[in-house]
1. Given a computed value of -6000 for helix-only ellipticity at 222 nm (-39500 (n - 2.57) for each DSSP H run of 4 or more, over all residues; to 500), which structure among P, Q does it belong to?
2. For Cα extents along the principal axes in Å, the calculated result is 66, 34, 30, so let me know which of P, Q that is.
3. Comparing distance in nm of label points 7 Å out along Cα→Cβ at positions 33 and 65 across structures P, Q, which is largest?
4. So if we calculate volume of the Cα convex hull per residue in Å³, for residues 17-96 alone for every structure here (P, Q), which label has the highest result?
5. Comparing P, Q, where is relative contact order in percent (Cα under 8 Å, 6 or more apart) highest?
Structure P
């Protein structure tokens, strides 16, 4: 994973870190994820990343005013997929029928929707490692936002595998009924 600083803060230095190790980290002011048993610290997001996240937050807050479909969370908020993977997706959504997977501390299980905004340091992580964990865990929709290409790749879980969903300029969301995103307008507004 390029440009991600890994830390082995496990008390068992020759064993992979676990959720228990993650839960016992000292609060040192850094943001960690548990990725395949390795505690990883990522750099702060850059300006365009924050602008895209803000625009998505605005879109979902407006959606939430009309529809009570579930709950949205923004990074940093933990999602525990298994004993070796705790991620902090940029944005996630859990439908109202599945709110029982949300604890005060984190989401335990697969959210219905996850969105990751690519950066130079997260490209491999978001497009390969997290992609696979999200797919295997049963995330229903995964969006990968590429600020450089001004594009979003939309994946939907079909028959236990992510399938890229083609679209013209508007993407009709599967998880969030009645939400349509006009990609040209979205990126022009940044």
Structure Q
């Protein structure tokens, strides 16, 4: 009879995995897109600037975007943030895999993706329809943005990243019911 105690999984060995599970469960409670297209609250531009600065774009402007322009802005070839965020995500994925193990990382990312495809998708459809923009292109852009930030913010949690990481700051904008579409030139477009 073999002793499997050495191979037993002990959740206490993975505190960031516990935090990751909590984060994934919280995704469905974010007020996704609820304030998108509405006038900015007083501190929203400041929060947007903090995200842009953490991403490497200090001193830019924050502009209010409209649902009518969201899909076009998200697909703009001059959108600077996706390339930078892709590099950040790659580095964080390596750190997270080293922290929680590749299988746990893969499972956590899949769980987050499933919630985005169910709960967040329903909210995006509802919010866009309320604003009169329920076309498939806009919905797909909104869901892609939600999926991307959930993956990025989860990587921050799993890699035991800093709360001032660009993904953490961007996620806070989504938590405020907004959609930070991205940076084009010297402007962060925020719905």
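1. This figure was derived from P.
2. Q
3. P
4. Q
5. Q
Just so you know, all these numbers are worked out from the coordinates, no wet-lab data involved. Note that the coordinates shown come from a computational prediction; the quantities given were computed from them, not determined experimentally. Cβ atoms are built from the backbone, for glycine too; each structure is taken alone.
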